[in-house]
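So, here come the structures, one by one.
Please treat every number below as a calculation from the coordinates, not as lab data. Keep in mind that what you see is a predicted model, and the values were worked out from it rather than measured. Cβ atoms are built from the backbone, for glycine too; each structure is taken alone.
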Structure 1
Amino acid sequence: MGQMIRIREMEQRLTASLETVRQMEEALDRYEAAQADITILAAYLNSDERHQDLADDERGVLPPNLKRGVLSEDGIWNLLEDNTHLAQRMRTLANQLLPTRE
């Protein structure tokens, strides 16, 4: 491989990697901010309020055009499972990327 080809290839790798790291930082900022909402949803999952909301929905008290994904059996539960899986994945990746100290 010629020197100029190698430099161009490395420059492309650098540019792409810088953009990916920037995007990841932005995504992590949003993910970190969402944790407050996820905590609130986790508390709502088994709360008296949710049980009342679900009972009212089943009785037809709530308007039919109201979005009600939070009342589904699996909506919040799946979010919590996905969140845990993602946290475990980030931990594994961090352990691979960070040098160990002895």
Structure 2
Amino acid sequence: MKKMRIKKGDTVIITTGEYKGVKGRVLKSFPKNRKVIVEKVNFIKKHERPSQKNPAGGIIEKEAPIDVSNIQLICPKCGEKTKPTMKILSDKTRARICKKCQDII
């Protein structure tokens, strides 16, 4: 199984589906399932029972996970969408590299 190169806090663009072309920040990632939750993308309605957190209960809207194959990372330096590559630096640490500008993400 390939490693997921998208992390929490990255800015991504949606490449397919209803939200195609929308940019957002990754709120949470699930590497085992290869899914991420992107800010203001893929909303679902969920019925909640009354609880101490939400005494009224009712229907709430929240973001649902989206498959990592349907998003692409936006490089913070050059601002273009890119597929990051992994590179081992001189101090033996791994870093994600932008394919377009060859800079560390």
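A value of 1.4 was computed for distance in nm of label points 7 Å out along Cα→Cβ at positions 9 and 89; which of 1, 2 is the source structure?
2
Mean count of other Cβ atoms within 10 Å over residues 33-40 was computed and gave 17.9; which structure, 1, 2, did it come from?
2
Using the calculated result 4.3 for distance in nm of label points 7 Å out along Cα→Cβ at positions 25 and 65, pick out the matching structure from 1, 2.
Going through each structure in turn, the value belongs to 1.
Taking mean count of other Cβ atoms within 10 Å over residues 17-24 as the quantity of interest, name the structure among 1, 2 where it is greatest.
Top value of mean count of other Cβ atoms within 10 Å over residues 17-24 goes to structure 2.
Given 0 as the derived value for helix-only ellipticity at 222 nm (-39500 (n - 2.57) for each DSSP H run of 4 or more, over all residues; to 500), which of the supplied structures 1, 2 does it correspond to?
2
To which of 1, 2 does the computed value 74, 41, 19 (Cα extents along the principal axes in Å) belong?
Source structure for this number: 1.
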